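All of the numbers you see were taken from the coordinates with simple rules; none came from a lab. Source: prediction; values computed, not measured. Cβ atoms are built from the backbone, for glycine too; each structure is taken alone.
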Structure 1
Amino acid sequence: MTRTWIIAVAGLALAACGGGDKGGNANTGSGAQPQASAGGGGADLVGAGATFPNPIYQRWFYDYAQSTGVKINYQSIGSGGGIRQVSEQTVDFGASDSPMSDQEMSQAKGGAVMHFPSVIGAVAVTYNLPGAPDGLKLTGDVLAAIFQGKVTKWNDPGIAALNPGVKLPAQDILVVHRSDGSGTTYIFTDYLAAVSPAWKASPGKGKDVQWPVGLGGKGNEGVAGQIKQTPGALGYVELAYARQNKLPVAAVRNAAGKFVQPSLQGATAAAAGVAQSLPPTTDFRISIVNAPGADTYPISSFTWLLVYQNQTDAAKGRKLVDFIGWALHDGQKEVQALDYAPLPANMVQMEIERLKTVKLPGATT
């Protein structure tokens, strides 16, 4: 990490126009920036949200504190919780694996919430089928039919046709899904809705949907545990959890017609393909599922940091802008070691430009 970079980003923030938001604090009704919550422990900044990026965020926060002395406390409570807390202004920033909806944006008490993609993740379709190889081939239509309860056996003709030469048993498919609202579910159902008109009609996409069939597991770890212990099971988890539990992962057909297993390279390729066509005015609330490109993995997504555009505390706002700039620059060098995919270079440059529009009170135009 370079000290020069932090100073440069601070300059970007100070160059932004002033005029901070005057919306009331959720607790006091004043215009003051929310203070650290009870779990803040004297931190300079407090955040909460998605569990998926928690390992890389904790690594970043530790390294950043060592280099700058700025302490960041982050509570890993889930994407829904992160959106709620930033909307209520009880934290300095939120984090989510699903972008805020227009309705959620309109309910945020501090005004406009900016979305900054931080890293990229891949959601793996994983299974427990003794005797079957790693990398079973599946399509979006077949996956949608499995999760709708329309394909119920492992030797179903639709699965068998995709996997010639593989001996598939006449065994029930036990579907496992998340029991809690989650960004992982949003990514997976966003993909199913993108490739299957039937799934888009019902149950659709969301952090929490009405699952037609299956057993629920709490968190990625709960789903991975259910699959690992249950022969015949199939479900979806973040790639890191499949790797940590040594579970096989399916090769899913992408938009180019190629069957691709989840990988960091495939997730970055999905983001790069989408980023090339983004307008300069994008707010980054974008989906990269089923992205174009021969090497893209189709169930990929950003995870976002959620930040108010109009900061009400100049000191905290400056520290937040500095940190995000560092994360987009130096922090990307650390992500692959923890099973995350780095942002493509063109996306980083676009985010740096957007970071300049964060407004601090008292700054001059």
Structure 2
Amino acid sequence: MKLIESQAKAIFAEAGIPVPTGRVATTPEEARAIAQEIGGRVVVKAQVPIGGRGKAGGIQLADDPDGAFQQAQRILGMDVRGYKVERVLVEQAAEIAQEFYLGITVDRDRQANVVILSAAGGMDIEEIAEKHPEKVAKLWLNAGLGLRDFHIRQLAAQAGVPAELLKQLAPIMRKVYDILLSHDATLVEINPLARLGDGRLVALDGKMEIDDNALFRQQKLAALKEDEGDHPLELEARRRGLAYVKLDGNVGVIGNGAGLVMTTLDMIQRNGGKAANFLDIGGGAKAEVVRNALEVVLSDPDVKSVLINVFGGITRCDEVAQGLLDVMRSMEVKVPVVVRLVGTREEEGRRLLEGTELTPAATFQEAARKAVLAAQS
């Protein structure tokens, strides 16, 4: 479950983390009234559970209430990476002297929570982490020990945070860690954690992701769970009974079994690509299920190629092949589709696909390589 910024900030404020004054508006008139209450310059921010809002034009400054009205009128209803903006956060604009990144998330590979701190926060933190990893400090926590003061000092020194900010930073970091644990979160992020012109540290943005398996004991958060917090393709997939998650790459992925799909994502990345989605058609998928899956994946404008990776145990490869052929005949497929079929009735499935526009692959590695090259070209 992904919380939008205003929901995350409400939790931050309740925990004692400084946040700007502001409220949510669903109409331009409400935005004007909130800006009037705040007074002075405000920022109008699209409320969608995804990053990249600033680059998409979903965050705008306004000098007065009329300006807030105009910006809200422009932002409400716009599309931000597949999410329709239904509400905006209108809050006091800040005079930023420096931006930091602070986040705590779950590292499943190391089976530990990892604290991430950087003195180079802001919109391009992902690019900074990739190109300048030395600017991003990371510390993996022992679950029994938790986050200690010496951890905070170590991270601050490694990230290059000025010593005079440590008295403000330490309690904020401890509160972020407490929020992660108390809310069954898999991610708590502040980006940017800004030092203002008057020296205060304030959380100018917030992001939280909650473990869905723990919502039974997070009733207050469960009440916030709304369909509008999900990507439209995720809603459509759910309606069709598919296990689908939208990702930020361009290679569509369909597989049978969560483990196989996760491994396919890794193989795509190993070959220099990025997956556009996770989609598991299950262990006994029939032709209609395959058809539904391909229709959902091909509905994503980010998808430049599709990799279908099926291991036939319960699933019959000829059933999968028939579903693919049905889709190819009934809709216009504008991207290359790479297919790997292995297992039960694989020979029959491959024979069905002979002479079609689908691209066969004999091995896992070959399939991933072909899909990545197709997306790049």
Study note, to complete from the structure: Comparing 1, 2 on relative contact order in percent (Cα under 8 Å, 6 or more apart), the highest sits with 1
Study note, to complete from the structure: Comparing 1, 2 on mean count of other Cβ atoms within 10 Å over residues 231-238, the highest sits with 1
Point to revise | Which of 1, 2 yields 44 [percent of Cα pairs over 17 Å apart, for residues 247-334 alone, calculated] | key: 2
Study note, to complete from the structure: distance in nm of label points 7 Å out along Cα→Cβ at positions 47 and 215: greatest across 1, 2 for structure 1
Exercise for review: For the read-out Kirkwood radius over Cα pairs in Å, a value of 22.8 was computed from one structure; give its label from 1, 2.
Suggested key: 2
